[in-house]
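The data blocks that follow each hold one structure.
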Structure 1
Amino acid sequence: MTITSLIKLLIPNGNMKFIDYIEPNIIDLNIPFSSKKRLFEQLATKMGENNKEARKIYDALVFREKIGTTALGNGVAIPHGRCLQDREVRIRIFVLNKAANYESVDDTLVQLIVCILFPVNTEDSHEILLKQIGEFFKKHRIYRELIAANSSKEVRDIILNESK
């Protein structure tokens, strides 16, 4: 895995918006879902730079999920965890090949996964970023457009157009 397959940005002065992270190389379509464990393994592998880092990512995602489900409802889940250094943030978007049981609070099947990794020591700007992402992806119309997209570029364009 190369560094170019990851989005690694610093949040300058807390002014970073989630759309600043959205590039086609962080979006994967038609991802199979067999379990949360396997999903978290896939996310960790895609988002980690090596096996040791991937393990830390996996552990952080599992730890957070044990606190309570990260499903937003409306077909979207936002697994997230604290495991990075400094002010780094990474985002990865998976569109599952079919809706899956993610143990949502509203019992809705999930098909859109927006994974966010934060530093171990978070700041207010990280909480703001998580809230922005949650509010954006709760819109059912956007969800329908995203799961119908045919390419990573199309997903990116939908997100950017809706963010204007």
Structure 2
Amino acid sequence: MKKITMARISAACLVCSMIAISAAEAADTASVTATVTLQNISLTVTSGTVAYGIIAAGQSAGTNSTSQTQTVTNNGNVSEDFNIKGINSTNWTLGATAGTDTYSHKFCSTSCANAPTGYTALTTSDQTLSAGIAPSGTKSLDLYLTVPTSSSYFTEQSVNVTVTAIAS
């Protein structure tokens, strides 16, 4: 009896070994090619400089009448929204309308020929200049400034404008 039992055990182990070998031979692999590009949010403003010059109290000047229209370009690799904001100068406050030591600065990105019609007053918080600008796309920007109606400051003021890009 012991010999028969051993033969049955040996035969059973042989079948187990063959199943294990067949399972190992049946394995297969495949690879997945994966790529990624880092998001780039970038813009430029050309020329980036506006020189309004000397303006009488309460009077205005705009970039569209002086060939100082700015061009904002999406230099990134995704669609971008452009935001815009103004600042208070050293001695003047930015406001919706000009007043004593308060200046008004407006922006326009479409139909800007008849300033200030179609222009929006800048604030010190971000506002939408344009949305959904494709990579390499551009947007024209015109500005319109009204100096204070009266002031005790007669030195040059920096009335800068900041344009920011964010992903659409």
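With mean count of other Cβ atoms within 10 Å over residues 75-82 derived from the coordinates and found to be 22.5, which of 1, 2 does the value describe?
Details: 1: 22.5; 2: 18.2.
Clearly, the read-out refers to 1.
Source structure of the calculated read-out (Cα extents along the principal axes in Å, for residues 59-98 alone, 35, 21, 15) within 1, 2: 1. When helix-only ellipticity at 222 nm (-39500 (n - 2.57) for each DSSP H run of 4 or more, over all residues; to 500) is computed across structures 1, 2, the figure -5000 traces back to 2.
Suppose Kirkwood radius over Cα pairs in Å, for residues 43-130 alone works out to 14.4; of 1, 2, which structure was it derived from? Here the read-out was taken from 2. Comparison across structures 1, 2 (criterion: mean count of other Cβ atoms within 10 Å over residues 35-42) gives the highest value for 1.
Using Rg/Rh (Cα atoms, Kirkwood Rh), single out the structure from 1, 2 with the greatest value. Mind dumping the intermediate values first?
On the way: 1: 0.92; 2: 1.70.
Comparing 1, 2, the top value of Rg/Rh (Cα atoms, Kirkwood Rh) belongs to 2.
Every read-out reported here was derived from the displayed coordinates using simple, explicitly stated rules and does not represent laboratory data. As the structure is a computational prediction, the values presented were derived from the model and not from experiment. Cβ atoms are built from the backbone, for glycine too; each structure is taken alone.
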